[in-house]
Structure 1
Amino acid sequence: MIELHDGKMVFYENPQYTVVTNQPSYETQLVMSQYWFYQWGLSEAINDNPVYTCPGGDTPVQRFQRACFYRYMHRTQEGRVDRLMQVRSMINTCAVPLGFQADNHGGDDSPYTLWLNLADSQQLRYYFLFTDRLGGLEFDVKGVTETKRLKVAGEGATTLSHGRANEMMQPCAPLFED
């Protein structure tokens, strides 16, 4: 996992780190996950009465907990299964519907999900999925040698709503300099 803190990248490396949300810090998310792993009977501490509940709610913390539930309680299916679509299905369960408002955040509107991101590290593809339309954008990242961007919101945003988008990207300055 790569997390951005105060303009610097923080790296977390462990094959078990497979779920992350935008809040709170990833270090805090790892601490919170220990409670749920115990509840689900997945921790080193033995729980003789595991509880298999799926956390609900629209806050980043609740979405993180729900993503962990689907990720760690998922049983791999036999046969030909599109793993990318399995992950997309899990991510969709954590998205907050567009325009959703709950009056449980001190008067603030709930942050709803605008898009989802998936990366296929075996096929070297990146997917940018809009939550307000069926399609999504796909990018081949194999052999990419320069920094490029594609504006997806605001003035000058792309009108492409689905399909391969490599040709629509424009060169830009690197986001991070050494």
Structure 2
Amino acid sequence: MPKDQKYISRTDAIIKVASFCAYQERCHNEVKAKLADLGFYGEEANEIMLQMIEQNYLNEERFAKAYAGGKFRVKKWGRLKIKRELKARAISDYCIQLGLKEIDGDLYLLTLQNLAQHKMESLKTKNPFEAKHKVYLYLASRGYESDLIADCLNGLLRLKSNEIEERTKL
């Protein structure tokens, strides 16, 4: 226990961890780290975590669903990035799959198209191949699947070329 930390009783620790979990969804690693900060390790920490699970303060499935849905809606992350981040938090593959099911497929594709279009419009380069490459890298860094990115970019470039043809006809 750090020198500046006072002793905290088990009851107070349970109250603090329950408040910590009630504030927002938490994964097991976050709760374990919180307990370590409070000075609880090993078997004692496991018992408190078990109590949090039994009282439904801690639920890995619920965390995965909330995390996946939130990161997609708010930060516009793709499935690959969300999956990678959940794995980094030691979430089981089963819970990751449940979490990814929270993402609506049609909305996912629409979000991908909107991100690609917005990024394409923000680029200053006139070279369409360079622009396509930059947008591809941008979308890949956000965790979208390469086949979906390729389909999206090919569709965008067709739209752009049709747009240019229409302008030249006028």
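Bear in mind these aren't lab numbers, they're just calculated from the coordinates by the rules spelled out. Bear in mind that the values here come from a model prediction, so they are computed numbers and not experimental data. Cβ atoms are built from the backbone, for glycine too; each structure is taken alone.
Summary of computed values
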item	result
Origin of the value -6500, where helix-only ellipticity at 222 nm (-39500 (n - 2.57) for each DSSP H run of 4 or more, over all residues; to 500) was derived from one of 1, 2	1
When relative contact order in percent (Cα under 8 Å, 6 or more apart) is computed for each of 1, 2, the largest belongs to	2
Test item: distance in nm of label points 7 Å out along Cα→Cβ at positions 71 and 127 calculated as 1.7, pick one of 1, 2	1
Value 9.0, calculated as mean count of other Cβ atoms within 10 Å over residues 7-14, assigned to which of 1, 2	1
With mean count of other Cβ atoms within 10 Å over residues 15-22 derived as 16.1, matching label from 1, 2	2
Which entry (1, 2) yields the derived value 43, 19, 9 for Cα extents along the principal axes in Å, for residues 95-134 alone	1
